[in-house]
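J.: Structures are listed in the sections that come next.
Just so you know, all these numbers are worked out from the coordinates, no wet-lab data involved. All values derive from a computational prediction rather than experimental measurement. Cβ atoms are built from the backbone, for glycine too; each structure is taken alone.
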Structure 1
């Protein structure tokens, strides 16, 4: 049994994990920066410890301070949430060395799958379909250009240790390659402290489909079906839905089997996500594996009835999965809208500030994962996402109507949010018909 968990994160995911801990009878320990002293997660947790100043580098990414807080609190385990240290194998190994349970995969698996280039090599060696590309060592920009020309434009330059849409550049022609390559490396270094990149053929406007997986320590692996994450701006997901309206049952079965196979190939344990690119002919290609819980995990919970955070904790505590693949069924349809403090009319500039008035939506099949409250001041130091609005309906049409109703009820005064932008998406005829891919947002006005 795990009796006490430290949550090495902030915002809505920290609140989400604290709630799961309380329902399991586990003591929760929050950590916070000086900027987050009044944050909701510090108020809901049983204990809260300051780990540094406002900067994420000096607080939420400060491994020594987090490990010291864990030791001081007597917590037996750490849940990293998503972002920050969630895919940092060094952190996971240090937890292991300190006899602290890391609620996630092993450091070895994180190294194997967290390095996107190495993951592609592993998949290729086991017959998993991948997009053409080059995963080897790139000497310099001249060598990189030679690789890009051999792969064939357009190409995508991607940070090997990337995530969250950072460290990525799409290059259509040779003349633009050098600048894009240098910018991708610089962004990768700034975001992940590592400037290694790899190059792959760019599949223009594919469908971005990901499969949720769970695996225990005893070789039991299941997938919990797919999420369609194709509504993206600059590789950042904005709206997700489950199941995908694009897949049929046959393709869903095949992709699910491949997702489970990948987990078994790398001896994966805990929750993870297998991400695929799918072309218009429904050919699918492994893109990467996220070795953590995802922002969009609630829509999977809504269609399966499985609490993924609780399952993560149970697996980390040594329990077996209590269900198998045949027990899992898709129930209805779920949609998630990411609510950000940003101005869509001004190129999505972040809009931190004080929330003067807040009215949140409710009703049957409506869920809000958030860490904001009336009177709360959103700090300027972190990601602009402030809430996730999730709905569930018996059908996709019902879910869309429920989301529109819920967005209309969601009032956040004092700051600018992207709620109106979500109406633009939901009201677009192509979204209503399910006729969209990763190029969908380019059809909307003012989207660059």
Structure 2
């Protein structure tokens, strides 16, 4: 067989798969099957219980569900209060403790937890050289996933099943995720882009946000404002209910009895999907497209006209979407976006990016009006956290290859909390039902 024969075979079999694996929407409706575990109104099918977090987008008023400003709760605390109560300290570690163990740490417990993460923030000898740099790739999520699975071979307790070992494995991954991401990027940037190579070892006394910026930048420098904005962004992305794809993946794989490394690798594979973890990159690409095609980015009418073309599938990627506007759950507002926006304004002022911020604010104002007008939507739409997060990372000088890995650096805390809760809360494997609608044949009668 040569390459042409192989390609012809694959093209032919692709057509065969399209013919035999396509199930119409009519059958899903006929049998009452909720495609994507969502009903016709987009509400998720209830598949589990959790004490870790909660998302609120509706209130019951006189027996009716009424949209409200979105709320995000971590272990009984609203995210706004967790961030506003930081009082000048970094919040990633404190919030991670809360999500993992269910209680707010006192000063001594938080100090011990930070020391634990600092102690675990190291990789096996020669791991960076032999694993991360061995096969550099632009796909940092794949690089990290490979590293996660390889780390299991250094752990004698990988399959012990003991809760203490699971907690240690989760803490270890939380600690090293920034290293896996940054070192993976540096390897790619050096070997593929021919840029300078530098590896900064993390400092145990620094927070996750500080260490990320320290390891990423050639001179290791950063301002307190930069580190605090990144710290807040990590807190906002740390957890978002049990119903998102990667967290559900975590619980499904955990329920099978699989080990921590395999479970988190599976969650990584879910998050890297563009429908889940890459929305802020699409926002950045869209905003650059607007700058290219709008002659005056202070002219609201011109911006409105171009956004209309995007919705009409005449501009940008021609998919008819204004990225970063709207959310599957929130309608009136995304609490994460509300919090992040205030920090965006501070960072934009410090970086001299007020004009860029103005463009974002115009799109934020105009897009919901246009969507309601052109889509005849009665459900409100508002900016989600991805609308501004890419802008934040850009102002921090973070390359786009690290946008989704940054999401993972935060979300591994939520995954770990859900893994622990799944291990403790149930011994049943998650096994959904599928109804067969195949046509049956009898070879003996053919």
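J.: Out of 1, 2, which structure matches 20 when relative contact order in percent (Cα under 8 Å, 6 or more apart) is calculated?
T.: 2
J.: Ranked by mean count of other Cβ atoms within 10 Å over residues 154-161, which of 1, 2 sits at the highest value?
T.: 1
J.: To which of 1, 2 does the computed value 0.95 (FRET efficiency 1/(1 + (r/R0)^6) of positions 90 and 402 (r between Cβ atoms, R0 = 35 Å, to 0.05)) belong?
T.: 2
J.: Looking at structures 1, 2, which one was helix-only ellipticity at 222 nm (-39500 (n - 2.57) for each DSSP H run of 4 or more, over all residues; to 500) calculated from, given that it came out as -9500?
T.: Answer for the origin of the read-out: 1.
J.: With Rg/Rh (Cα atoms, Kirkwood Rh) coming out at 0.98, pick the structure among 1, 2 it was computed from.
T.: 2
J.: Out of 1, 2, which one gives 2.6 for distance in nm of label points 7 Å out along Cα→Cβ at positions 98 and 386 as computed from the coordinates?
T.: Going through each structure in turn, the value belongs to 2.
J.: Hey, another quick one. Supply the structure label, taken from 1, 2, corresponding to Cα extents along the principal axes in Å, for residues 42-185 alone with the calculated value 63, 41, 33.
T.: Derived from 2, not from the others.
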